[in-house]
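Please go over the structures that come below.
Where a number appears in this text, it was derived from the coordinates with a stated rule and is not lab data. Small disclaimer: the values here were computed from a predicted structure and weren't measured. Cβ atoms are built from the backbone, for glycine too; each structure is taken alone.
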Structure 1
Amino acid sequence: MNNIAFALTMGASFFWALSADMTKLCVGRINATTFNIVQYLAVAAVVTPLMLLTGVSFGSPWAVAMAAFYGVSWTFIGS
């Protein structure tokens with residue numbers, strides 16, 4: 001068994017469960033749309049510099065635009 005894969009899986013499971021609990025705690029106090037926007041802005045603030053520093057290819061401009069459109073529409077439709 002690959003120990004790194006197991007550790008990453010356990011970490012992902014922990015943080016997935018933690019995010020579900022945080023959502024439950026926070027949404028009772030703020031608007032769901034506001035919570036989703038703040039949550040994804042925080043993710044974007046962390047992931048974007050990491051992608052730029054590691055040199056990850058973004059892909060075609062059309063694919064990036066569609067992904068951004070999907071993320072924005074999902075935030076508002078899902079909320």
Structure 2
Amino acid sequence: MMGLAIKHEKGRFSPILVCDSCGEEIEDWSKAVVTFRPGKVGQISEAQVYHKVRCDPSDGYWEGLKRYVAGLLNGIT
């Protein structure tokens with residue numbers, strides 16, 4: 001699993017997202033999805049990040065990366 005990563009470029013360290021299938025940086029969030037397999041109530045399910053269509057496995061549940069991150073940030077207290 002990749003997903004979250006740090007890129008060192010031109011003397012700076014920047015957080016990036018990396019596709020769990022091809023390993024390439026996801027630069028355009030509108031072309032990315034988060035997939036997961038829902039478990040039982042209260043169970044934590046692993047989420048994976050993919051390039052939409054090009055790399056996603058097309059099974060399980062998914063939502064757009066922008067929506068996932070917005071939901072993640074909304075949960076921060």
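Work out the source of -29000 here, i.e. which of 1, 2 gives that when helix-only ellipticity at 222 nm (-39500 (n - 2.57) for each DSSP H run of 4 or more, over all residues; to 500) is computed. Going label by label, the one that fits is 1. Set 1, 2, criterion distance in nm of label points 7 Å out along Cα→Cβ at positions 7 and 23: the highest-scoring structure is 1.
Work out the source of 1.2 here, i.e. which of 1, 2 gives that when distance in nm of label points 7 Å out along Cα→Cβ at positions 31 and 55 is computed. This figure was derived from 2.
Here semi-axes √(5λ) of the Cα gyration tensor in Å has been calculated and equals 23, 16, 11, so which of 1, 2 was it run on?
2
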